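Every number here is computed from the coordinates shown, using simple stated rules; none is lab data. This structure is a prediction, so every number in the text was calculated from the model and none was measured. Cβ atoms are built from the backbone, for glycine too; each structure is taken alone.
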Structure I
Amino acid sequence: MRTHSVTLEELLSYLIEDGLLSQEQAAEVRVRADAQAARLTIAAGRQARQRSAAAPSYAEVVASFRLNEGGEASRPLLEEDRIVRCLSAHVDVPYEKLDPLKLDAQLITSTVSLPFARRTSVLPLRRQLDTLVVAASDPFDAHLVDELTRLVSCKVQMVLSARSDIQRHITEVYGFKRSVARAAVEMAPSVDLGNLEQLVRLGKMEELEATDRHVISAVDYLLHYAFDQRASDIHIEPKRETCQIRMRIDGVLHDIYSIPRAVHPAIVNRIKTLSRLDLAERRRPQDGRFKTHKENEEVEMRVSTLPVAFGEKVVVRIFDPGLLIQDVVDLGFEPEGHRRFIELVSRPSGLVLITGPTGSGKTTTLYSALKWLASPEINITTIEDPIEMVVDTFNQIAVQPKIGLDFAEALRHVLRQDPDIIMVGEIRDPETASQALQAALTGHLVLATLHTNDTATSVTRLLELGLNPYVVASTLAGVVAQRLVRKVCDSCRAEVELSPEQIATLNIELPPERESSLRAYEGQGCVRCRGTGLYGRTGVFELLRVTDSIRKLVLDRADAVAIGRAARADGTWNLREDAVRKLALGITSLSEVMRVTLDEDR
């Protein structure tokens with residue numbers, strides 16, 4: 001067992017041996033290491049203010065030079081994680097990438113104090129029988145191991161982790177835990193009711209640790225954590241004895257924290273205050289919204305409260321503009337589909353429908369298309385229920401059924417506002433459908449959503465709503481059906497060959513050379529993807545253009561099966577085929593293809 005810490009020279013030799021650092025780069029690091037470490041220490045002290053913190057590790061110092069691996073510009077930057085993994089292999093100490101979703105806050109805070117964790121850069125991870133597994137940036141410090149052993153009264157197994165990871169998670173775990181433990185009902189100052197949503201400034205992570213606004217700090221920690229983890233929703237659920245906090249990441253819910261039941265009302269009141277909801281009303285559902293900053297951009301939050309058995313459940317939906325409004329080329333269309341979609345939304349008039357179930361990415365497609373179309377010469381008006389995200393370049397209307405302002409009524413008045421492009425959040429009834437078709441017929445481009453499973457069914461749904469087949473055939477330009485599939489994680493992907501049985505489950509025609517063998521990729525599971533093998537999402541699409549043959553079928557009131565056959569003859573790919581293309585390109589996995597296109601087998 002090694003008895004001394006790794007020196008800078010030893011670390012550099014390991015990196016050179018593994019081809020991660022050139023001799024020239026190592027020489028530069030040797031000369032500048034002391035000055036660089038001093039700068040990092042000063043920056044850390046300024047950020048941490050009065051708290052105690054460990055000096056930067058040699059891995060952090062080397063990473064701070066932002067050198068390309070091996071001195072080659074084509075290779076990625078040499079990051080701290082990569083350096084620590086290299087060190088782990090040479091000193092025979094297990095490396096562990098910290099997964100924030102698996103950290104046991106109760107174990108951590110009850111085992112070591114915050115000053116001790118900060119000073120020594122250690123983080124207890126788990127108990128295994130009579131042994132405590134502890135992450136450390138310097139697991140070779142014999143004095144530290146002895147001190148921990150006496151402190152916890154059991155065996156200690158040290159694993160190697162990046163110091164910056166350990167320090168960041170110390171801030172999150174101790175900060176949230178301490179805020180919750182000291183929580184009391186504290187209300188924010190009065191807000192300006194003149195705005196659709198108020199802009200809330202979150203405390204920075206380094207500021208939160210020193211604040212005594214306990215409930216405010218706890219909520220701020222939650223929001224920062226949600227941003228870091230790419231969460232789309234935060235669920236705050238009261239139980240009999242506790243309050244459970246969960247977050248939805250890439251469409252899947254994860255347990256995050258379990259906090260004392262007594263703190264739940266204070267956290268709910270803080271969120272209700274931010275979103276300007278009635279604090280005294282706990283018997284009826286309420287909806288609100290607010291905005292805050294994530295790094296240098298504004299992020300909108302939509303808040304929903306609902307009375308349940310043990311109190312009020314709160315769901316905060318996060319509308320990250322970087323995800324909600326994307327470049328159209330990044331939505332997931334393959335090249336030919338992208339060209340056809342651009343042709344559809346570039347028309348001067350006509351009705352374009354986006355269809356799919358809830359959570360299939362319809363809003364992202366609509367907002368991204370509208371953003372691409374927006375210019376000073378074009379008047380874009382949207383009618384939504386509710387407004388998903390406020391965009392300055394659009395004129396956005398929220399429907400209010402209580403005062404008679406539904407989709408149809410709003411659309412009727414929008415037509416008097418000299419619009420060029422109109423977006424209708426959802427066609428739900430014959431009146432809205434009729435108004436949308438009339439708007440398209442009179443020279444406007446209308447984009448709308450419809451809840452159907454595929455493109456052909458969307459065409460027949462318009463006829464089922466009682467619309468004139470001639471008007472539908474004249475104004476409907478095209479339909480886009482879509483779903484979201486999770487992507488294979490780039491960090492742990494591995495090539496696999498699908499068996500003939502697996503290929504048969506796809507139930508589609510493949511080229512002869514691929515009928516018995518199809519190469520694909522599967523994620524093996526890592527910390528980055530939380531063991532799922534999947535990270536991030538992209539769209540799969542079915543795009544139907546209304547051609548002369550389909551117009552004739554509409555006039556004849558043909559069924560969806562006939563329209564679907566005609567669309568395929570005109571070159572339409574169904575959802576399953578588009579998903580299989582992404583499978584063959586290594587973008588998604590077989591299980592995801594089957595999950596999101598299950599309807600294609602019915």
Structure II
Amino acid sequence: MLKKLLLIFTVCSGLSVLSQECPDLLSPVNGAVNVPVDTSITWDAVDGIPGYQIRLGLTPGGSEITSASIGSATTYTPPLGLPENTTIYVTIVLDFLFEGGDDIVCESQSFTTQDVTTIPGCTELRTPLNEAEGVSVFTNISWVYAATATGYKITLGTASGSGDIANAIDLGNTLTYNPPVEFPPDTYIYVQITPYNENGDALGCLEFRFKTGAVAPLPGCTSLISPLNGALNVPLTPFIEWVPVAGATGYRITIGTTPDNADVLNAAAFFTTSTFVIDFEPNKTYFVSIVPFNDSGSALSCGQELFSTLLGCGPYLDPTTGETITLNPELDFPSNYSFCENSQPLTLNAPTGADGYRWYRLDQSGNEILLSDNIDITIEENGSYLLEAYNLVAQPGTTIECPTLLPFEVVSSEVATITNLVIDDTALGLDITVQATGIGNYEYAIDDSNGPYQDSNIFTAITPGSHTLYVRDKNGCGIVAESFEQDLTVEGFPKFFTPNGDNINDYWQFIQPVAGENIVLQSIRIYDRFGMFLKEISQNSQGWDGNFNGQPLPSGDYWFRAIDNMNKAVQGHFSLKR
């Protein structure tokens with residue numbers, strides 16, 4: 001679910017209004033209560049946004065607890081947890097990376113945290129790792145957040161439990177400690193970190209240790225030269241360059257799409273001050289950490305920088321309209337085509353509206369085989385195909401292709417063969433079933449080759465007479481027709497009868513005409529005026545006596561339908577008089 005936020009931008013001498021979608025919280029939901037203090041906050045993704053910022057505060061829009069840029073991630077875990085029994089206001093900021101565009105600050109949502117009534121658990125060292133060796137004497141200490149902790153005490157010593165460097169110092173709510181003096185070289189350093197909250201200290205926390213190396217100066221930190229920190233529209237294969245650092249023998253580079261991610265480079269070592277990185281994604285924010293190192297160790301407390309790639313094909317937001325923009329062609333193209341057996345090869349034309357086209361055939365493994373880069377193509381066999389239509393888009397320093405992929409299938413088809421018309425008489429008319437064969441996909445019509453056509457091959461309640469049935473291949477391979485006639489004369493069927501027991505016209509029955517061809521009937525069926533079947537009589541029987549289930553029927557009009565030995569039918573009505 002997305003909420004609408006109304007923003008107003010000043011444009012020249014007037015105002016334009018931008019309606020932009022802001023995300024709803026997914027977890028915790030807006031208004032939730034009793035939320036764990038170590039919860040992760042998750043929200044809906046918004047199309048066209050390269051990155052997000054989040055503010056956590058004690059007031060709407062505030063950032064008293066923390067604020068952070070988190071790239072394209074839609075989940076954020078507060079590194080120090082959240083205060084207990086507190087209403088937390090969450091404000092999502094959409095990074096709007098157009099030139100001159102402003103960030104979009106969404107309406108705050110809130111939830112209330114739980115009341116913590118237990119002591120926290122213990123934590124673990126993050127740096128240096130437990131049992132690490134050759135650690136710089138200038139190293140800082142960092143550890144992992146302990147759920148529900150509101151502070152940490154640290155003890156450091158050159159012997160287990162000694163505390164001769166730092167003895168149970170209360171650091172408050174932080175995850176790092178910068179010792180006031182350098183550690184002695186070639187020495188084991190013992191570390192104990194005790195999380196605490198208002199309910200007390202964690203119990204039984206283990207002691208960790210690491211061993212320092214020789215005394216030597218650490219290198220300092222560096223910064224990006226290209227792209228500059230905060231740069232926009234960076235090419236998708238950028239040249240990364242940074243400031244050289246005296247005393248550094250190399251640099252470890254980490255690049256990710258969120259501050260805590262390393263999905264592009266993970267502490268990769270470089271021994272120069274520049275490198276190319278290939279194939280960034282468009283319209284994304286990337287976070288870069290460069291840490292110089294030498295034989296003594298790595299630089300301490302180096303910061304993180306960021307830049308955003310060029311907009312690419314989209315989707316991204318137009319700041320003047322608030323619309324989501326894509327630069328790929330928007331084309332309609334059928335997903336199925338057919339060959340007509342014994343006809344010419346299939347020629348297809350791509351829809352206009354793109355700068356270029358490529359046609360591919362897909363093999364059984366789904367691999368693409370390029371067939372043509374023209375706007376049209378001739379296809380001579382069935383199978384799976386793909387049309388790639390693309391636009392050429394100028395971007396800073398390059399031109400990119402923005403493609404739209406249109407898969408389609410080619411199948412065989414042929415004109416139908418009508419093998420039979422099955423005709424069944426009912427009180428409401430003829431039911432006709434068209435039986436047809438062929439490898440095509442067929443539809444059916446009656447009495448008009450232009451339709452309307454239907455998928456069903458059954459027609460009901462058709463008036464007796466002359467009719468033509470049509471079968472059309474849906475893939476355009478042709479139409480076939482079959483006609484029949486039902487033209488039995490009504491001569492010989494009495495117009496009335498009087499079943500009153502006077503032996504005159506007491507039965508209704510067909511009377512063979514005196515002149516003309518002898519008529520042979522298969523059946524004669526009788527119905528009431530509502531179409532309910534009453535009686536079937538044969539041509540050679542006495543006829544109908546006007547009764548139904550042994551009971552006399554009232555005077556009125558009744559209907560008949562007769563079928564002769566040529567499967568021709570006639571229907572009409574007569575009167576029963578009492």
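Brief remarks on what is shown
- For 134, 62, 58 (Cα extents along the principal axes in Å, calculated) the corresponding structure among I, II: II
- Here helix-only ellipticity at 222 nm (-39500 (n - 2.57) for each DSSP H run of 4 or more, over all residues; to 500) was derived from just one of the structures I, II, and that gives 0; the source is II.
- Origin of the derived value 5.5 (distance in nm of label points 7 Å out along Cα→Cβ at positions 165 and 413; candidates I, II): I
- For 0.60 (FRET efficiency 1/(1 + (r/R0)^6) of positions 149 and 237 (r between Cβ atoms, R0 = 41 Å, to 0.05), calculated) the corresponding structure among I, II: I
- When Cα Rg over 2.2 N^0.38 Å, for residues 133-284 alone is worked out for each of I, II, structure II gives the greatest result.
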